[in-house]
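A short reminder: the numbers here are calculations on the coordinates, not readings from a lab. Just so we're clear, the structure is a prediction, and the values are computed from it rather than from any experiment. Cβ atoms are built from the backbone, for glycine too; each structure is taken alone.
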Structure 1
Amino acid sequence: MSWIEQIEVSEADGKLAETYAALIEQRGKVSNILKVHSLNPAAMGNHLELYMTLMFGRSGLSRLEREAIAVVVSASNECAYCVNHHAESLRNYLEDDDTIGLLMAADGLETLEPRLSNIVRHAEKLTTAPGAMTESDLGELRAEGLSDRDILDLTLIVGYFNFVNRIAMGLGVRFTEEEVSGYLND
């Protein structure tokens, strides 16, 4: 489901088949954003390793905070694919449809609880106005208890989602309700 050729799971062989099999074992299925890499399995593997490190690795940022960052960056970039995928994941950690709606619209972020508000507003600013970032922006995060490692993780996640949003939008990656839901280990 993109504008370029993709190799389906049933047609894969070699390294691509191995990567697909590992994804199915680990996550239950292969997302369209990874299938779009199928013509370059090495890039797919590197992409997946970075994603797993940033979103599931050790961090002072909670899984809820990481998914909220993903949603806000993707909403700021108007990437429906990633907004919907990560809003679905966010629902595993947050049972507040109003808050999820604010995050999905990247609007009203200042009304969220202070730590989450500062994190996602920082993510939005870094996405929409990176040249306006100043050292004082980090002070606001530190005031909410974020360590320098947390700030690094936040910045890496913002950078990652700006990257992946452009892959999704630049190659026309689409989602279906079935593809968005039911991943393992969210």
Structure 2
Amino acid sequence: MSEARAEIGQPAPDFEGKAVRWNPRKKDFEYPTVDLAQNRKRSLWTVLFFYPRDFSGLCPTEIHAFNRRLPDFEQAGAQVIGCSTDSKQSHQAWMERPRTRGGIDKLGYPLLEDPSLRISRAYGILDERAGMALRGTFIIDDEGIVRAYSVYPAGTGRSIDEIVRLLQALQTGKACPASWRPGRKTL
């Protein structure tokens, strides 16, 4: 891993990059510039997750789980952004391929490219030897402050349910006990 690292309670490293996203209304792909500063301007929380590689075996399980839970993230005022060191062309090719043939189909959130390794390195989750990101998840508040992060090894998937729960707990602004859920008492 690199020396730089996003830290809890500190400003998240700014990033700007090209992404690919499916637009169901236009029935076509779009290529937005994804910019953390824009989320701050729009008062959105950001759930930025890194994954190792396109066209891999384990990554689609997480990518689909994030997509299934997208309404929960949106209800919480958070934008989900996926990122790997692959190019936007690779992301699009992966989305165009059906799941039955190793693809991921269309997603409701953007996949950000990072072939320069700049973003992965800034967040401290780049495996320099392999030239790919580890499974890092960063929850960034609407003011651009890192509120939580977790990093998993390439061979272990993360729990999207826990990421949703953690986002909801952080947004209370209060201490939340173990296994806290919305509607339960905070401390």
Structure 3
Amino acid sequence: MNAEPIDRHEFRNLMRNIAGQVSVVATGTPGHRKGLTASAVCSLTDLPPTVIVCVNRAAAAHDLIIEHGFFSVNALATGQETIARVFSGMAGASGEQRFETGEWSVGVTGAPVLASAVCHLECRLSEYREASSHTVFFGQVIAGSASADANPLLYHRGSYIGLEAPEREEAFLAAAKTK
């Protein structure tokens, strides 16, 4: 049995097949904000409410997350590909300049919050651990909100894709009752 990791390029090709929610992780205060596009975000536990966010240590926002101690996770909506590209660095913008795209406000924790996000979470950094080229940030969720009308933006096989709203469960249940 082979217990060695696969080639990194093969790994990347495999991971491209796993669709992920596209989010912007943001931190800092107006005039000194930084953010990045991330797809490595997930819930960890609800006791206390905690998420994990994986950030490359070379990312400009990395050290500011530690310094500021608060960050937001802004799950992007279908149609917000431009925001994803700007915060991924594809548009050439950096630092505060990235926040000129989208409508940003200051949340209760002081972290930047995107008004039109499908969902935003404001987190207090509770701990972090380095893992190879990345740091895993653990954020206790202090505040958040969600839009019932927006659909999420996903990243799959190298492209941004929208997720269509599923048919209402009520329609499914009504159809099942008639059988």
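Just a few scattered comments:
- Kirkwood radius over Cα pairs in Å, for residues 70-157 alone - highest-scoring structure of 1, 2, 3: 2
- Label whose coordinates, when helix-only ellipticity at 222 nm (-39500 (n - 2.57) for each DSSP H run of 4 or more, over all residues; to 500) is calculated, return -5000 (choices 1, 2, 3): 3
- Source structure of the calculated read-out (Cα extents along the principal axes in Å, for residues 62-117 alone, 27, 21, 18) within 1, 2, 3: 1.
- For distance in nm of label points 7 Å out along Cα→Cβ at positions 78 and 110 computed as 1.8, the structure of 1, 2, 3 it came from: 2
- Structure responsible for 27, 23, 18, with semi-axes √(5λ) of the Cα gyration tensor in Å calculated and labels 1, 2, 3 on offer: 3
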